[in-house]
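Each reported figure results from applying straightforward, stated rules to the coordinates on display, with no laboratory input. Everything numeric in this text was worked out from a predicted model, so none of it was measured. Cβ atoms are built from the backbone, for glycine too; each structure is taken alone.
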Structure P
Amino acid sequence: MANLQLDKPLIFFDLETTGINTGSDRIVEISLLKVYPDGRKESWTMRLNPERPIPAEASAIHGIYDQDVAQAPTFKAVAAELRDFIGHADLAGYNSNKFDVPILVEEFLRADVGFNEDRRYIDVMRIFTLMEKRTLEAAYKFFCNKELVDAHSAEADVHATYEVLLGQLDRYGDALKGDAQFLHEFTKDGDFVDFGRRMIMKNGEPYFNFGKYNGQSCAEVFRKEPQYFDWIYKSDFPEHTKLKLRMIALQLKNSQKK
């Protein structure tokens with residue numbers, strides 16, 4: 001069995017949520033598997049009250065209903081404990097770069113609990129789609145020769161994701177390295193400024209990655225239509241997107257004063 005070559009802990013995590021909107025939906029269950037460089041593992045799983053009704057279509061997928069989380073703590077109530085468990089670890093998941101990480105960061109921002117973005121992110125689905133293009137259930141069968149029982153249960157999915165990565169390292173040993181830095185770079189699919197992927201870096205400069213100014217630099221848009229920034233601040237965009245855009249605007253204003 002291949003071994004991960006870790007220089008610090010790596011956390012595999014999975015979320016069950018009220019929906020798929022990374023800016024507005026909430027977490028109803030979170031499970032984390034913390035793998036240490038010496039091979040030790042530590043788990044943290046909890047259901048959370050999203051403080052809003054869970055849509056029937058979401059419950060049909062993950063099997064969690066309003067009554068199941070009515071007495072559960074809110075994210076804000078456990079945010080500090082969760083932040084401490086994550087610590088300085090890198091993060092890994094299945095489709096995590098596009099879904100789980102953005103939602104997790106949004107929850108931390110809403111809870112007014114700091115989250116250190118300076119870590120590596122490994123998306124196991126990205127490896128799989130680059131190599132084989134399949135679902136998590138198929139990945140588990142393909143790499144581990146096992147049937148995934150209780151799919152869409154956060155705890156089952158997170159353990160399966162960990163085993164799939166080990167299986168990928170075994171199968172693609174010539175193409176993959178087991179260290180977190182390599183896997184972070186390998187699974188990246190763009191140099192995005194924000195977790196909502198509304199901005200992307202090109203030649204060291206942030207560009208918009210959506211809407212009428214898609215493909216235009218933030219600096220150019222700020223110069224000709226600063227009201228566009230205000231519109232984003234006031235609209236239903238992810239808080240992390242707004243935070244990064246405010247930082248860009250501040251830098252642009254300071255550069256204009258020089």
Structure Q
Amino acid sequence: MELKLNRPLAFFDLETTGVNVGNDRIVEICILRANVNGTTDTKTMLINPTIPIPPEVTAIHHITDEDVKDKPTFAEVANELNHFLQNCDLAGFNSNKFDIPLLMEEFLRAEVDFDVKNRRFIDVMNIFHKMEPRNLSAAYKFYCDAELENAHSAEADTIATYEILKAQLDRYENREYKDKTGKIIIPISNDVKALHDFSFQNKNADMVGHLIFDEKNVEVFNFGKYKGKSVEEVFRTEPSYYDWMMKSQFPLTTKKTITAIKLRGFNNR
């Protein structure tokens with residue numbers, strides 16, 4: 001179905017130096033502007049973020065510091081982008097939570113008045129998640145083609161989860177999957193270790209994922225101002241951060257993990 005528009009709708013996506021809206025920067029932007037008359041205009045730019053692109057981020061979008069070193073900064077193209085987006089509503093995938101806030105941050109840093117008042121925001125991911133719920137009842141219907149009776153009773157939910165896993169093994173047997181490094185794998189097999197490995201987005205160092213292992217198998221923070229930084233190194237240079245975490249409402253399993261890391265660092269001195 002073609003879009004019915006009374007003003008342009010700009011679909012856009014950002015590649016960035018990371019996922020912290022306040023601190024990270026754009027390294028690539030693509031905007032597809034769907035016009036009222038049915039035509040489209042597309043603008044794609046590499047941007048010099050003026051800060052290093054972490055290697056683990058380059059591994060995802062494949063944009064390196066070398067690729068952007070001679071490209072314009074956001075401040076240098078901000079007026080051009082503002083003009084291209086003039087009078088446009090905005091659309092993207094997870095855009096309400098990430099892309100739009102980060103884009104607004106970049107315009108503010110560039111001191112360009114990117115006015116969002118009276119614009120409409122369409123987040124395609126939110127529509128997807130609301131129309132295709134990702135809860136147990138929806139999974140049971142999708143994989144087992146049946147309605148889940150007595151949902152939210154412990155017994156019914158447990159039995160349904162057991163049936164869903166067996167159905168997933170049948171459905172995804174020999175199905176290829178591209179991991180975040182671009183490697184093609186066959187992750188679903190009738191093997192508990194393989195299913196365990198695939199069940200995590202990251203390799204957690206604590207149970208809840210506040211701390212994860214990086215590509216060098218070093219524990220790093222997965223939140224806050226030190227995200228991606230070595231836990232042991234941060235505790236060595238800023239001991240008060242450990243004290244703050246221990247006094248804050250982090251899970252006991254996280255506190256147990258950071259205590260072990262701190263003691264290990266102390267013993268290695």
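A few remarks follow.
- Looking across P, Q, the calculation of distance in nm of label points 7 Å out along Cα→Cβ at positions 34 and 170 that yields 2.8 traces back to P.
- For Rg and Dmax of the Cα atoms in Å, for residues 66-137 alone computed as 14.7, 43, the structure of P, Q it came from: P
- Ranked by distance in nm of label points 7 Å out along Cα→Cβ at positions 58 and 82, structures P, Q are led by Q, which has the greatest value.
- When Kirkwood radius over Cα pairs in Å, for residues 130-225 alone is calculated for each of the structures P, Q, the largest result comes from P.
- log10 I(q)/I(0) by the Debye sum over Cα atoms at q = 0.07, 0.11, 0.16 Å⁻¹ derived as -0.27, -0.65, -1.24 - corresponding label from P, Q: P
- Label whose coordinates, when relative contact order in percent (Cα under 8 Å, 6 or more apart) is calculated, return 20 (choices P, Q): P
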